[in-house]
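Each reported figure results from applying straightforward, stated rules to the coordinates on display, with no laboratory input. No experiment lies behind these values; they were computed from the predicted model shown.
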Structure P
Amino acid sequence: MRILLARHGQTTANAEKRFQGRLDCPLNEEGHRQAARLAHLLAQWQPGRLYTSDLSRSITTASPAALLLGVEPIASPVFREYSWGVLEGLTWPEIKRDYPALYAKLGYDLRGAAIPGQEPLAEFRQRLKQGLALLLDKDGPPVVALVGHGRYLNALVVDFLGLDFNGPWPFSFASAAVTVLEISDGRRRLLTFNDECHLTGESDA
């Protein structure tokens, strides 16, 4: 089977490099354009199910693809973005200004310090495994798609490939980019990562 992963389209918070987490930020104009172009690429793969998180930026991004495919998007809170606690809504300069001690402790993978109000890692991983179980449903179609969020998709690929969940999560997802995972003969593979070719054309066709 194959799993198509796409990050939601751009929001104003994305463009301003703000931590979004569970804030329900809508798509901006560019995000809507990206969603329209993403739809045509996802339609080429013909996924039998289209999952999204229950945040509007994910649902809105999936809507054009759902229309082309003739399927109803399946929105679930198990696919919701990781909660950044007090960092949500802030940029790095604002974090440095408002939380200087925390800023100094945060590392490259944002795991260098406890962030007040953040989602506990154990709870996040449990939610992640629930999401993977939905995607890997043995009674489901051979191709499924998920329109989700950057941090969630990063951790999902790490877990899917059996990488160290406690180590760095190295995957960075661009807005509306597509990643393809495959399970064949019991082997798990990353077929395509962060494909943005559909976003660079001159039309939405």
Structure Q
Amino acid sequence: MADEIELKFEIENYEETVKKILDNADFESSAHELTVMYDEGKKLFEKDGRLRLRKIVDIKTGIEKTEMSYKKPKTREGIKIEEEYEIVVSDFKEAEEILKNIGFEKVSSYERIRDTFKSGDVKITIDSFPFGDYLEIEGEIEKIKEIASTLNLDMSKNITKSCDDIYADICIAEGKEVDDNITFENPEELKKETEKRAVLLK
């Protein structure tokens, strides 16, 4: 188990943000991810916990891996700190069947493309969801604050909510029904997100 300490910000200009990051960090990968959340009734939900099964496909190499994790926030005040357990499993579909057979059911899912960068011990990611782009900085508190300052990020705009909660807030604000499955509408939307990463995937 390890605590995950992070800052999260919404970004409006993907290209400009990437340029700033590349001045301060090394690019590692871009991947298409599908994350499925499971629960046993609402036992985890009521504790603000999340059991996740995630399929990750590297856009450049096509290499696929699957991760399973459990996360629960310790605090959402200021900098979010979460308790996290994570393992790599060999097969996404087999893991799905295991979860179903021990009483867990799929409750929601989301799709995104994630760019990963490293600056020393600090991990920087950009997540492109169907509803927007978000930057996360993970590491030791002082180091992530330093990176945030270098990237000219406004600490007062740090977001501590999860992506599904952010999406729900957007839907409610726009008077739309909240879909439990957040996916790109069609292959063209996914292609567009991939193409905007040309500078990283060249």
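If you rank structures P, Q by relative contact order in percent (Cα under 8 Å, 6 or more apart), which sits at the top with the largest value? Looking at the calculated values, the largest one is P. Computing Cα extents along the principal axes in Å, for residues 53-148 alone across structures P, Q gives 50, 27, 20 for structure P.
Given a computed value of -11000 for helix-only ellipticity at 222 nm (-39500 (n - 2.57) for each DSSP H run of 4 or more, over all residues; to 500), which structure among P, Q does it belong to? That value comes from structure P.
Given that volume of the Cα convex hull per residue in Å³, derived from a single structure, equals 112, which label among P, Q identifies that structure? Answer for the origin of the read-out: P.
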